[in-house]
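These are the structures, in C-alpha cells.
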Structure P
Amino acid sequence: MQYNYKILLNKEEDGGYMVTVPALPGCITQGDSIDEALSMAKEAIKLYIEELQSRGEPIPDNSNTLEYSLNLETE
C-alpha cells in the first residue's frame, strides 16, 4: 500500500529541524539537518502506521488534500 503525507519542517533556534505530520496527530520527530529530518520523518511515519495496523485502525493520509500557502501582511 502507498500513502502520501505532507510534513512540516520548522527550523529550531538552537539548530536542527522539528518535523510534524499533520495527518498523523502526535507524529513528531527531529533531525540535525534537512536530510536527517526527512529520514527520521519516514521512520516515524512507518512506525505510526504499523501501530495503527496492529490496532486495526484506519490509516489516514493526504492523498485527497490540497495544499496552499498564503502570505498575509498586517498593518
Structure Q
Amino acid sequence: METLLQILKDLHPDVDFETCDTLVDSGILDSFDIITLIAEISSEFDVNIPAEEIMPDNFNSAEALYALIKRLSDED
C-alpha cells in the first residue's frame, strides 16, 4: 500500500489519498492520471489492469485501487 500511496502522491502531492474516497467523482484524478496510474501499477506491481476494470469505483480511493491490485495479483 505504501508504494501505491507514493505513486498517487507523485501525481498530486496536495491530496490526502489515505482518506479521500472520491478521487474520480470529484475530478482529482482525470483520464490522463488514470492512464499514468495504470502504467505505474503495471510496472511496480506486475499487474495488468484490463479495460473492463477501468471504472470509477476502482479508482475513487487508494483503498479501492489497492484492492483491485490485490485481486488481479491473486488471479495470476
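Only the coordinates and a few stated rules stand behind these numbers; no lab work does. Keep in mind the model is a prediction, meaning the values are calculated, not measured. Cβ atoms are built from the backbone, for glycine too; each structure is taken alone.
Please state which of the structures P, Q yields 13.8 when Kirkwood radius over Cα pairs in Å is computed from it. Computed on structure P. The maximum of distance in nm of label points 7 Å out along Cα→Cβ at positions 21 and 45 over structures P, Q, that is, the highest value, falls on Q. For relative contact order in percent (Cα under 8 Å, 6 or more apart), the calculated result is 37, so let me know which of P, Q that is. Label of the source structure: Q. Each of P, Q could give helix-only ellipticity at 222 nm (-39500 (n - 2.57) for each DSSP H run of 4 or more, over all residues; to 500), but the derived value -9500 comes from P.
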